[in-house]
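Pasting the structures in now, so scroll down.
Bear in mind that the values in this text are calculations on the coordinates, not laboratory data. Predicted, not measured: the structure shown is a model, and the values here were computed from it.
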Structure P
């Protein structure tokens, strides 16, 4: 059995027609230049079973994108690209407990002073789309987070409770933004966080009493399912509708591949970037 297998430089057809089961596809990293802004972006799709599937869109490092414009221009261009992507893939934006929707921004929207003097030139701006509209915010989990507190010792009773809290917060029926919201609430930023959430995810249910909008009513489709065929269509969308040029698939990874599956695949062996075999006893 092969625990983790990664390919580099695949062609679109090689991804589309690979015979590995979709359930074993764990991640894809692509890159391209947006023809409208002439900026390079990196789009990573993650579908590992232990976490909520997501799409992360990031810019080049700050020292690179500042050569062709301002920080604000780079951030607005990223937002525009992320909204266009979400209009195709569906889902909901991750809202960081301090930065807000744009990670590592110099203008945090939830906590305006957060990281104001610590931004580095090698950092990138990014936005993450959870491929989920489901789940509500559980008040009991928020109360548990507040009771655990912001600081605790490793292997203490509170650290055990934190592990349990994290397991419950990543449950299927819980909003994927639960932990971020709870951290914001614990830092007295709940109101600011909720405003940011509503701004970027107006179609997502927040609680039992909320009016739940159907995705069609909000203009946002149901979240895209991670399959090889859907990813190939998504990459065609990136190159076509979104105008990504110099586009390439940097890495495609699979988990728990059998020897028979590896031997049956038509992808050239020289495209294997990493192969980690595990002993089956």
Structure Q
């Protein structure tokens, strides 16, 4: 299920200038994708502190945005993966990023998250981050709104991809703790989802207007359904069974890829698959 993890990317350039304290990413995009990037920057900054300052240059057919230095989650440096404490935090932070993508229907995850640290950061600096911080941030919002808003099976895939992207890189001695790491991932997800619900409750009118404004600029035949789906995800209880389904796909993919060294209990996996099907038929 998760054999392919984004080896192709849209053409882009990063410009560094003394006039800016940060680099600028320049991406050529069709108008609808450009609007997606600009919209998501404005709406998502309500839910995390990092701002990309996305600007759509209509006459040039491109966007410019703040460059976020760091490492893509599917290519993490070994110095981060070798330390068990850091690894635990990474999975917790990754769950937070996954929750944001889940609520707003941002697809194509598993390679569009980045841990925001520089090459010069040492272990002590990373330890200064607390579990309340969020150094792993979603980047690349072209795939909004994705099919995941209306298809729970796509949701399962998207939920599993970020975790799979990291765990497949984990050294062998840590792979026996996969279930524990997944519990941290889930904990981070639920913590962020709770925070999003609080923000949505306080700013729901403003956020609803922002969604409406987006569809004025970028009409969509399903815009009412999309807005309703986002509102539901941001305010109602989620179906937590998708975590079980995603974990099944993760383990199945790791087994097939030869990345999971622990023996499988085939009977328990069959029972899980049966339970998942029964839940979906209710």
Structure R
């Protein structure tokens, strides 16, 4: 018995949130053979752009109605799903390589399939043979997640570029002078996901502008020290924090489009802006 490649079409993707982030790809599996089959086992290797390994193992699940035999009749379709766990480090590497674009997944496989022979009183599985899930004649399955859909998945995964900082969003929203700053910071993260490096830096700067304005009622960055004293109290640490925030503000100001001569802003600049801004906001929320 020779089983041809099994054509697979992904019909839906779904993200499962923390604590165990997972991408679920629901698919339709076609049996092109002239006999009924049963998928006995499947070993899947899931990669993203540039060969980035996401997951490997028995991550494919056949799905059947409980009242029906677990077979795919000749020439018919069956359902299945790929379950790809996405640890924080994996998502971080995807985001680094995606750089604001789409996400392409490549699934290669080794699948054990048995021919099913049915009689009036029994179902017999013949010795299994190895085949592959394939998209056309390629022997592997390619699936493109457009940028817009990937951004929705990141939101469902509750992913933040700054997880290592454990940004206390609940506490930031509870402190009135920091609530709007958090909104601007979330805008900066969205800019980063879209690959808008300059806008990322500008919205990081706007986060600090929001703090100044909400405390003083004025958009006057010269009053930053006064604001930080009101949040942190008098003392040497506040003086040093004020200087640190001013230096960061100067760096973030590079994101302004009208800077002459033009300064090229890269992903690394935007990432640094996010990390430093997130760290300072976290510090302010913990006082």
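If you rank structures P, Q, R by mean projected area of the Cα convex hull in nm², which sits at the top with the largest value?
Details: P: 17.3; Q: 15.9; R: 19.2.
Once mean projected area of the Cα convex hull in nm² is tallied for P, Q, R, the winner is R.
Assign the value -17000, calculated as helix-only ellipticity at 222 nm (-39500 (n - 2.57) for each DSSP H run of 4 or more, over all residues; to 500), to the correct structure from P, Q, R.
The correct label is Q.
Thinking only about relative contact order in percent (Cα under 8 Å, 6 or more apart), which of P, Q, R has the largest value?
Values: P: 37; Q: 21; R: 16.
Structure P gives the largest value of relative contact order in percent (Cα under 8 Å, 6 or more apart) among P, Q, R.
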